Structure P
Amino acid sequence: MKFLIVGAGFSGIVAAHRLSNAGHKCTIVDRRPHLAGNAHDSHDKAGVLTHNYGPHYFRTNSQRIVDYLSQFTDWHPVDYTIKSFTEGKHWPFPINLNTFEELIGKPATAADFERYLSENRHDIPDPKNSEEVILSQVGSRLYELFFEGYTLKQWKRHPRELDPSVCGRIPIRTNRDDRYLSESFQALPKNGYTALLENILADSPGTTLHLNTDFQEAREKFPHDHLIFTGAIDEYFGRRFGPLPYRSLRFEHESFSGRELREREPISGKPGFWQPAMQVNYPEKDVPFTRIVELKHATGQQIAATTIVREFPDDWDPSKEPYYPVPAPDAAAAYRKYATLAEAETNTTFIGRLATYRYYNMDQVTGMAIAAAENLIKRFA
């Protein structure tokens, strides 16, 4: 069988690997000049390894996914830690006992924090949106401090208009665990995501990659028996029902020398770094960006310089990259129209975040691609 795979990110390359090792021929195309999709990373002019399309924090509870990817990379273990800068200071985030102590200005116990939460959380047994889910967990003060402004900037919608999962995926802890994520495995590929996916591709016999190649061009140029599509589902169907709502992003990169960082140290509190944590959120509404990421905290790269990336949410239009499907009821209803069309496309398989219009982490996308490939191998056996 000949497969045409649109998209050279995790979904497309992992699917090609499984299919090609089962004896099928795969052609991967991508409109960008590089593979790895939004996970693409590279060394910038300062020599700093940078995630070019925003930070990608790999984590999973699936040993099966770890074992699969570990065939192609060594790992650099990391606990992802972030801060939130508001009211003129850096706060521990996600909310934990350390955050509570900052709030009340004195030492406290887990019991103290639990008592505060019981007295301040709103009685909402079945939260219907992101505002309700946070109010039901921590109350108004902490919701307004960390969630409301950030969410408004990120999504250009009020939290009460968004699914509970948007804010509800952020943990609330009454202990001192200040890790951003809770999964059992948290690490970065030792040499980066681009190198990881290059290694998977190198182990994919009979697979060819064509960059700078548009989907419609590829469809005509490369004969195939089955198509795997990982791009935006509304684009596949010519936006027949209108474009789906997405959010886009704009990034500003800035690098600093070792001398500049030494001068900055009283603020960062860490030699060789610009800020005190890998990621600092800026939830205040009058700050135009949502976060600043300094990836060197996580990569462990030994280099005098560093690079920070300011991330600005952006309205999406077809000339921009669609980063996030909008997790809201109206968007889900619009997607269902395209999902119905997709079900009738028996010669096309849709996988990945954009093709299924749902926010997935990298481990979930990897698992989806493996499952889809295995189903196709059985189908065309």
Structure Q
Amino acid sequence: MITAAQTQTLLAAIALVAGVATLVWLGLALIARISPRASLTMAGANAAAAAALALHALRGVLPDALTFWPGDVLAVTSFALLGAAVPAVTTRQLHWKAGAAVVIVAALLMLAGPHGGDLRWQAGIVDVAGAGLTLAAGVVTWRSLGGATSGRRTPAPLALPLFLIAALMAARGAQAFFHPGSAPDMREPTEFNLAFLWTALVLTLLQNATLAFLVLARLILRIERLLERDPLTDTLNRRAFDQALAHAHAWLRRGRGYALVMIDMDRFKQLNDSLGHAAGDAALRQMVQELQPCLREVDRFGRLGGEEFCVLLPDTGIAGAALVAERMRALVDQAPLRWLEQDWPLSASFGIAEAERDDTSESVVLARADAAMYRAKSQGRNVVQA
């Protein structure tokens, strides 16, 4: 036999889990500084859920004006914050306006209704709003995770808890409307309420754990990116580029060729001596920015040191590399550096080389491209040499 003590205990357990989760997310946001906006939003979602459940459990103990309408508004608010927090982790954008609008509309509708007797309409508003908000968040999360082209992204099934929460709230809404004799009060000792609360407890744990995994996975990917990127230009550093080049050379024996474009900014020392190192850094960043439109997603762009860069072009021959290099040369030449109210002309010398089957290692191809680049320097700079 189901007792009121069982449902009350489950309500308290869910509120406790949500309260602990609030503290954990606050720690991630304020102390660890891990995805602060998403973590704070998730802390707010758990805090609102815990407060809503506490007020629901205190109905009949505290005045109705302090428990019914405020508790229902907090419940909808928790779903709105949850719906904003999860996509914020995957897309890094916090979309809150739609959720805020749903909360305002739901609050006004519930304010117009009675706060005693038959509360099916109030419960239905909370259930429909919760189902809609979590379903929308689940769709956004699924698309952002499942639509990734990189195999390193987190798999889309991690959005599943949101769909389960949406289904749970839809089921509760249907129960309230299609079974008029069933009270919407979660404290009532019914089989549906018992199943609902057990499921809600599991999903509360699952959703918080899943989102924590997403946050930590993003942190790991961010650290990996920092370890393989040049801090000044955000191109690959020498170690990461060498790894990409070795991987491309391994594929050479399987029939997939590649070409290299060696790039060296002209008269870089003169620029540094004349305008200062800050201007030199700005020139390197500008050159990298100008060259980005010439690169495909499969290409790898790395800084080898100083003002010397290299582009790895998979599945590209010498003719294709020459076209890419010439386009790069023209883009750099057409964009002077604007520094201290004056324009400083920029140019670069380019050396290209195509990998051949009898190349014993990738360093041989790199040396050939480097030699071609020095020939471009000797020919007057601002040219492409194969």
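For the read-out mean count of other Cβ atoms within 10 Å over residues 272-279, a value of 21.4 was computed from one structure; give its label from P, Q. Mind showing how you got there, number by number?
Details: P: 21.4; Q: 13.2.
It traces back to P.
P, Q: which one has semi-axes √(5λ) of the Cα gyration tensor in Å, as calculated, at 61, 22, 16?
Answer for the origin of the read-out: Q.
Of the structures labelled P, Q, one was used to calculate helix-only ellipticity at 222 nm (-39500 (n - 2.57) for each DSSP H run of 4 or more, over all residues; to 500), giving -22000. Name it.
Structure Q accounts for this read-out.
For FRET efficiency 1/(1 + (r/R0)^6) of positions 136 and 232 (r between Cβ atoms, R0 = 35 Å, to 0.05), which structure out of P, Q has the highest calculated value?
Working: P: 0.55; Q: 0.30.
Largest one: structure P.
When mean count of other Cβ atoms within 10 Å over residues 80-87 is computed for each of P, Q, which one produces 27.0? The partial results should precede the final answer.
Details: P: 19.5; Q: 27.0.
Derived from the structure labelled Q.
With relative contact order in percent (Cα under 8 Å, 6 or more apart) coming out at 13, pick the structure among P, Q it was computed from.
Checking each candidate, the match is Q.
Who wins on distance in nm of label points 7 Å out along Cα→Cβ at positions 120 and 344 among P, Q, i.e. which is largest?
Q
Thinking only about FRET efficiency 1/(1 + (r/R0)^6) of positions 72 and 176 (r between Cβ atoms, R0 = 30 Å, to 0.05), which of P, Q has the largest value?
When FRET efficiency 1/(1 + (r/R0)^6) of positions 72 and 176 (r between Cβ atoms, R0 = 30 Å, to 0.05) is calculated for P, Q, structure Q comes out on top.
The numbers here are math on the coordinates, done by the rules we state, and not lab data. These figures come from a predicted structure and were not determined experimentally. Cβ atoms are built from the backbone, for glycine too; each structure is taken alone.
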